[in-house]
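Readers should treat all values here as calculations from the given coordinates under stated rules, not as data from a laboratory. Note that the coordinates shown come from a computational prediction; the quantities given were computed from them, not determined experimentally. Cβ atoms are built from the backbone, for glycine too; each structure is taken alone.
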Structure I
Amino acid sequence: MELPPTIREFIDVLNEETLAPGYLLVSDGGDLLEWGGDLDAYNVTGLQAGKNAGEHIAFLNGLFPLEGQNMTLPRVQTRPGIFADIFIFRREAGIWILLLDATAEARRRSRLQQKAYDSSLHAADLERETEVLARVNSLLETRVKQRTLQLQQVVQQLERELAEKEQAERALRESQMRFLSLYDANIIGITFWDESGRLTEANGAFLDLIGYAREDLVAGGIHWDGIAGADEASDSNLAAELRDTFELRPSLRPFVRKDGSTVTLLFSAAPQKGSLRKMVCFALDISRYA
């Protein structure tokens, strides 16, 4: 059957790229009897009849005397880049050694081994990367948990502080409401003074005690010097007590009413909460209860 030209050309190229066989014939002891083929291509040179092949050719060293009938040495490198399959078999004439080119197969196997090695390296790299990613993820998870715990603690602290603030504000509002209830009830006179002695606020009970109207208070016309009693000893003690402690213990003190009359009141004063320069004062006309 006639082969297509393309196939014939491929076979010709293949044959050209494949080394021709080489052979040796040796005695049972390994002495060279005969040789031929393209042995030079396999770096088998300088052969001499009667010379021991095992001592002369490296890949045959130690094979003789041959044990058994046949032996195969696959893909033996006979020179750099050149490989041969070596078939050794016994016949009547002696021991034949046949060299067939195995370079292409050796190269193919080498490429496969390299691919396998590269794949193993790639797999190892992937495994290391996976381990690194796992460690990084674990570290991130740990840090996220730590930050989450910290945030929870901060939120809890803020909630406690907010609750305490709300409780304090509620208590303050309740206290203010109780004071306003007392202030508006006009059971006793209540007034506020600043450090200059000016009356800044007063309930109706106090204004009634000293005979002033609220219009006088709004106009700023009520001052400590104007309503304090004329008793010099009392004024002197009062001034010293205000100067030293900014606080007056409950005591009977004379006050001058707007019409010039005098009224004696049970009077006390204390610093206004949150300010050391303002006072809240309480007054009661105990003569009404005598």
Structure II
Amino acid sequence: MHLMSALCLAIPGLCLPVLAGETPWQNVAPDVSIRLISAGPVTDGKALVALEIDMPESTKTYWRVPGETGLPLDLDFSASTGIAHYAPLWPYPLREEKGGLTDYVYYGHTVLPIELTMSGPQGVVDLTATLGICSEICVPAQLQLSLPLADAEPDAANGLRIRQALAEVPIAWTDKAAPVGGVEMLPEGPAIAIRLENDGIDPQSLIAATATGEPLFGAPQKSPHGDLVVLPILGKSDNIALDGVDVDVTFMTDMGAYVVSRTIGAGDDADEPGPEE
């Protein structure tokens, strides 16, 4: 074995140059480091990268809808080359309720995949990212990461990390039988009701979120009607303004996490949509 290779294995921090599928770790908070990893070369105009966040089990960051106290993730790819579009792929989060406030979070080591649509066979990611990191205090961590996407071979180790994270990302429901029916506003209070159509859904796993994350929906509550689950609307909101708004409904089953899109209807007048295509 070459001397430098031996030193790299013995002292990983000694070898700082960018490797084929990853950037060096950047320390952004006490005991918290972040890097960008890549699954490998561009395939069919797509590439997969991910933010890998190494943090203690007691430290957290936030889902795409951070909640009442959380800080949102902001990604800026504008300085990149060869990238036409990017789409974060969010693993199913933990709903956290503390002090009467609700957040959607990830604790401990976290990998957040990002699918890139490329404008050519290769490119360079030049990313500025800002995200919330919280332990005893919360800080907005900002970092800049640069990684070429022209590797000759796939990166097996980082590809595995990204695939493991993708396994936790909710996927579209494709069964002909709809998992949930209508999503309705409740006239008696600031809440929506989701009608369950599948016994395999864990009612407590339901998460409702609009494209903007507003308004914020809270934890599922039992309804006098067995097939309905009620989600309160947190903060000030005019229920009427939700009529016709699209909402993603995410839920867990024994087969993993799924998501369907529904349109919020006005109480009993709401149409019950069929299964998502």
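Listing for the model above:
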quantity: Top of I, II by volume of the Cα convex hull per residue in Å³, largest first; calculated: I
quantity: Structures I, II, by distance in nm of label points 7 Å out along Cα→Cβ at positions 115 and 203: label with the highest value; calculated: I
quantity: Test item: relative contact order in percent (Cα under 8 Å, 6 or more apart) calculated as 17, pick one of I, II; calculated: II
quantity: Comparison of I, II by distance in nm of label points 7 Å out along Cα→Cβ at positions 59 and 195 - largest value held by; calculated: I
quantity: Answer label among I, II for the case where helix-only ellipticity at 222 nm (-39500 (n - 2.57) for each DSSP H run of 4 or more, over all residues; to 500), calculated from the coordinates, equals -15500; calculated: I
quantity: Structure responsible for 13.0, with distance in nm of label points 7 Å out along Cα→Cβ at positions 43 and 219 calculated and labels I, II on offer; calculated: I
quantity: Of the structures I, II, the one that 60, 13, 5 was derived from, the read-out being semi-axes √(5λ) of the Cα gyration tensor in Å, for residues 131-210 alone; calculated: I
